[in-house]
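Structures incoming, each one as structure tokens.
Each value in this text was obtained by applying a stated rule to the coordinates, not by laboratory testing. It should be emphasised that the depicted structure is a prediction, and the values quoted were computed from it without experimental measurement. Cβ atoms are built from the backbone, for glycine too; each structure is taken alone.
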Structure P
Amino acid sequence: MTEPTQTIPEPAKPYYAHHIFFCLNERKNGEASCSQHNAQAGFDRCKQQVRAAGLAGVGQVRVNKAGCLDRCAAGPVAVVYPEGVWYSYVDEHDIDEIVESHLKNGKVVERLVTPAHLGR
């Protein structure tokens, strides 16, 4: 007797193709944190550039705020999912490059990838 064949359903299309989370954490005890490195400006710039590029919305890109992502030594940081690529950025030019290269064209910006050993 043979077992009935089951079909594996197709995975649901994700609501967003990419999420980018920006650490905006501020530590009150004087320890390093992303907010000390102008993380809010990076978040704001990314939202602006994603909208300007026509990438915002369902099926495309969502720019999110996050609390501590526990990579303070590399701050400020952002992480792009579903790939799980971590970026350390310095200024608006870095943000523009992440939007254009990664979020728009699917190419990781290698020079901005956070070194794997940098954590808290």
Structure Q
Amino acid sequence: MLGTLLTLLATALSLLVVDIIFPGVNLATFPAALIAAASIGVVNSVIKPTLSALSMPLNYISLGGFSLVVNGLCFWLASMFVPGFQVRGLLEFILAPVILSFVNTLLSKYFAERFPSFQTKEVSE
């Protein structure tokens, strides 16, 4: 439970960094960033696998480059569900999810080192 909250917090903070870097990504408030982080999580777990499977031929032809479009589409789709979160522009559509992923990885590693009791524990047999 607490690990999920830290993941949500890391994603919300990463979204705020993306908001600073890209002028086409707009977050109105920090609560909007938290809701947007949850929306991105839901879209990435529910819709993205289907989109990835359907776009596999294009991804194969483009040597994986089309996955940037799938990520951008999921990022944009998540913004449609959250008032106070907007994504406008082709550069933001393609590069904002890449920066979001990079910053989110750094923050998640920081939280994992800083709060080791919140890490998910692997079950060994």
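Values computed for the structure shown
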{"item": "Given 29 for relative contact order in percent (Cα under 8 Å, 6 or more apart), calculated: source structure among P, Q", "result": "P"}
{"item": "Mean count of other Cβ atoms within 10 Å over residues 46-53 - structure with the largest value, from P, Q", "result": "P"}
{"item": "With distance in nm of label points 7 Å out along Cα→Cβ at positions 54 and 70 derived as 1.2, matching label from P, Q", "result": "Q"}
{"item": "Winner on distance in nm of label points 7 Å out along Cα→Cβ at positions 6 and 30 once structures P, Q are ranked, highest first", "result": "P"}
{"item": "Given -5000 for helix-only ellipticity at 222 nm (-39500 (n - 2.57) for each DSSP H run of 4 or more, over all residues; to 500), calculated: source structure among P, Q", "result": "P"}
{"item": "Of the structures P, Q, the one that 6, 26, 33, 22, 9, 3, 1, 0 was derived from, the read-out being P(r) over Cα pairs in 5 Å bins from 0, in percent, for residues 62-101 alone", "result": "Q"}
{"item": "Computed 69, 33, 25 for Cα extents along the principal axes in Å - originating structure among P, Q", "result": "P"}
{"item": "Computed 1.00 for FRET efficiency 1/(1 + (r/R0)^6) of positions 14 and 110 (r between Cβ atoms, R0 = 30 Å, to 0.05) - originating structure among P, Q", "result": "Q"}
